[in-house]
1. For distance in nm of label points 7 Å out along Cα→Cβ at positions 130 and 370, the calculated result is 1.7, so let me know which of P, Q, R that is.
2. For the read-out semi-axes √(5λ) of the Cα gyration tensor in Å, a value of 70, 32, 18 was computed from one structure; give its label from P, Q, R.
Structure P
Amino acid sequence: MATPQPPGGRLRLGPSPAMAWLFLAPALILLAAWMVYPIIYSIFRSLHDSGGNTFVGLANYGAIFSDPATLITIRNNIIWVVVAPLVVTVLGLIFAVLTERIRWATAFKLVLFMPMAVSLLAAGVIFRLVYEQSPDKGVANAIITTVQSVFSGDQGYPGARPRENEAAPAALQNGAVVTKQPAQPGQPALIPLVGLSPDAVAGFPAAAAPAAGPGLSGTIWIDTVRGGGGTVNQIDPQERGLAGVTVEALEGDTVRATTETEANGSFRFEELTSGSYTLRLPQSNFAAAFGGVTWLGPALITPAIIGAYIWVWAGFAMVLIAAGLSAIPRDALEAARIDGATEWQVFRKITVPLLSPVLLVVFVTMIINVLKVFDLVFIIAPGSVQPDANVVALEMWRVSFGGGGNQGMGSALAIFLLLLVLPFMFFNIRRFRRDER
């Protein structure tokens, strides 16, 4: 028995179009509610004033490019787009290639990918602590100051100074401590200082008299006793010497010799066996110790936040690139090595060109991601420097809901951000469709 033909002579397989539309209806309704309507309403709202009562046309869009604060956000977004996606992609490529050559590749990938399991909010809290100014709290400055202390033997005593009276043997001159009377070999020079708590000075008791020996000698100490007492300008048993103080011996305006104090505050110029010299303690002795880099200051806040972003997303890029790397034909790599190509030539002329589609997708995806960055900037940047680290997404929230109360301007920023993202989204979609063919 012949199968009845539908009108038009074509046989339809599967459910009818009406049934397909029925199943698509829930997704289309949600899409319209969550995407289409907000976009249309944002466009409408961006053409009105802050209260939504007065039509202002394109005035809000004009304010985007005339307001100095908003121009800073655009500048920061440009920095993000130029730096972050490129660094993330390059690091992902390097990690993906290196993990092929180590034994514990899976564990290495897992460690690098773990930050992806942390929300950007939590990552922001982590790096806010990492970037703390105090080396006792901030890991970054703790490492920097530790390394700096290894390579620099200078020990500063900020606040130390001579007494300001006529009986004091030394006085301040342009930030340096200079003796009032010339010092001579055989007559120990005593330079008492104040301005520091005895408990804050770590060291040995001050030397009452330097060890016997040739040359010009002396002692530098903190001339204060805990609880009071003691003899002014004389070394008491409880008083401590200042170690590591640089001492210069001057003849006129010329520095003849330089030395440093020992743990008990004593010093000696063995080469100065005769003559009279003025002793000077340079200003560098009293400078505050290096406290680390001001990561959360206006100058470094944007690079610091970008560093946190790279920490989170480098593992993600590595996983995607590693998947593309595993699909590269090994025959091409081995043939190049047999022909005499070095590993660098194989990487540059074969691996990278074959990975270019994957690298491009990762790079464009990162661009879309950084254009929408919000969490890290909001959490890491302190309130005082947040205007210097501001980006378009954060400015959109701040203007609309963070105290600005201008939803017309906020909607204009939202549409501006959408226009920035759309070209890269269309590029990615076209790329995916081309790969499917």
Structure Q
Amino acid sequence: MGLTDKVTKLAEGDAAQEPVWKGPLQGIRVLDFTRVLAGPFATQILSDLGAEIIKLEPPGSGDDTRGFPPHRGGESHYFIAINRGKRSIVIDLRTDEGKQVVRQLVATVDVVVENYRPGVMERLGLGFDALSAINPRLVYCAISGFGLTGPMRDKPSFDIVTQALSGAMSVNGEAGRLPVKLGLPIGDLSGGIFGSIGILAAIIERQTTGKGRLVDVSLQDGTMGLLGYLSQLAFFNGSDPVPVGSSHPYIVPYNSYAASDGAVLIACLTPSFFGKLCEGLGVAEWGARDDLQTMEGRRDAREEVDRVIGEVVASHTVAEMVELLERYDVPHAPILSVTQALEHPHSAARGMLETVDHPLAGELRLVGRPIKFVGDAQPPLVRPPLYGEHSREILAEAGFDAAQIAKLEELGVLTSYEVG
């Protein structure tokens, strides 16, 4: 079976198995100009919820992440991780013909998402004002490092820049050492999360007003919005929270402890859990100490509490500690690697692991949808698209005939997936 036959067979198989309900966003069409992480993560969330995503990629190599190693069958792990369930069309926006194609597509969609620097889409003649004139119901989401306004709006930004400028990086790491970035790209992910929320809110508003809206999402704003109680600590105390490793500035015990073959996290947010922990660890005498009956007292005795707990945990394996803490109903967790978390029985039971077939990369395992809808099952995940795989299909749906599509390909405006 040739590669073209494989692609066709997979597409036919998807169609044959497709249930009636794709998700609550079924019927919503999104024209996705985004690349790298923040924007594609936002549109993947919408795809998971049932929206149709038309991913518009530039000619040449497409989304930048298609080139990020490692690869399997020529397909990047990075691209695969955040572009499932989308269709790919390749259009050259530097040409007048390409811009006209986009304008015709905009008339058929509900949402446009882009994550270029502010001003780029306007210079292309494809900004909110221009596109909403074509489709007044259009919800247009612009995701950028610093937003559409403010003194830093035109500056370049990456996730680590956002972490540094938002305050998030300043509280991450061990006390007395230089702050370190979070292992998760929280700056970019915040853009995806808040971008999708903003889009959904604007879609709901449109049901009443009949009009779309420009949604302005900044990675900087989003990451600051995730500071949570840490920002309020700064307001209350008039001083900066500092890195405290895996512990908590006010809650003790709330930390990671080294076992003989790994590490365990113990978190006692309330006095009742602290009492259970004391009994389980064989330090019941702590229950009679007045200084350990309040959060402030335990915080002041942090060094002693952590030392004693650490000594007990160090004399056990992770499995032994998990069994003990479960028996006494103490909030805890073994600190798992990414692979261990993916392979955990609970992950499988929650549908967080799915397998799809890819014509180039072969069998792929993907992380499942984080949001579940009780009572109705969504279809299995759909693999990420090949570069330009759906170019002709999408234009045909938008009313272009075969001759027009062939002409656009001849001019180099449109790129379609080709075997070989």
Structure R
Amino acid sequence: MIETKDSEIEWIGPVPVQWQVKPLFATGNQVRARNSLGQNANLLSLSYGEIKEKDIDSTEGLLPESFDTYQEIKPGDLVFRFTDLQNDKRSLRSAVNSYSGIITSAYLAFRPNKIDSKYLGYLMRFYDTTKVFYSMGSGLRQSLKYADVRRMPVLLPPMGEQKAIATFLDRELGQIDLLIEREQQLLATLGLRRQALITSCVTKGLDSDTDMHPSDVSWLGNIPKHWNLTPLKYLVGLNVTTLSDGTPDDFEFNYIEISDVTKEAGVSSWSRQRFDDAPSRARRRVEPGDVLVSTVRTYLRAVGMVPPENEIPFIASTGFAALSPKKIAADFLNFALTAEHFVSQVEAASTGISYPAINASDLVSISIPVPPAHEQEEIASYLKEKLARLDELVSASSRAIDLLRERKSTLISAAVTGKIEVRGKN
């Protein structure tokens, strides 16, 4: 039984009696070293709660002409990203650094000297996931500075216990991460199996004994002899209906953004919005059965069909081309546009580096193999049945990952607040 006392910290509650509570500034110092001569070229970035090395010569992303204003950090330093707090409440905003390098001065770097850096890193991860940082300071803030967090309360167990907690969490979380990695590998395998199944069905058909002939397209190979290779523009219409500026502010609609469209040929979610709250790109009126294909950031391979029925109209981001099936079954078209041969052609025809895009007119110039109408229905029906089974496996694996991640958060929370005794478990 752990003897406890009130920590007097509302988000923590009781802690072991021998633990202290001190302000952040009592455990270390803000890092102020600048890369003034530009001598350090080991560029670091904070991504998904982890410090990573980054190619300083890369052309991807926004990088400054000079790195003289960047700050130098050392192994054991903690880095916090206290920017864009109002707009981004999902990111992990803290990490323990493992490198000697430089990082943008827009981030806060802290060097522990009276606390174990690993333990402090886990404690800050607990603060991070419980959204403690968003309540710092007064009013609504886009960012925090060191002055805003220097008095942030920090739990301070005896040093030996700090190290024991860090060792325990390193081991336990490492084992959980291995399980998560296995589930992620399974998801990747299922994704490849799904892609291969769709591509095979919409390019070769269901009958392995059917006569084939060359498509005369190198990336496609042979297709069934009785199928036609047809440009999309002869099969679909382009839905270009837009909302006008005169739309009433209280007009409600379901908004589909690129991030809501999965790579598995479907619209997974959408948000109900009013016209006066909608982003400026929410302009394209789409109809049930329209197939949406992303024309910006085409590497995301976002393809999905507008749900067949709903009382509230659907509006899509202008980053989509909305294809209205005319001479092709909507379900078959939806699958055909997720096939590897099609999405690879879209990517190849896209221009731009950071945000590759394709014009709708170029998109509908791409050809797809088209079977007779009855075969389109058979293929779509077959794929729905087979993919439903794969989707069950995907859902089970995704749930397992969610539970494992929840287990990580629970372990961190319990260990860094003294809710579990870890000394005898190392």
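No lab work stands behind these numbers, since they all come straight from the coordinates. These numbers were taken from a predicted model, which means no experiment stands behind them. Cβ atoms are built from the backbone, for glycine too; each structure is taken alone.
1. P
2. Source structure for this number: P.
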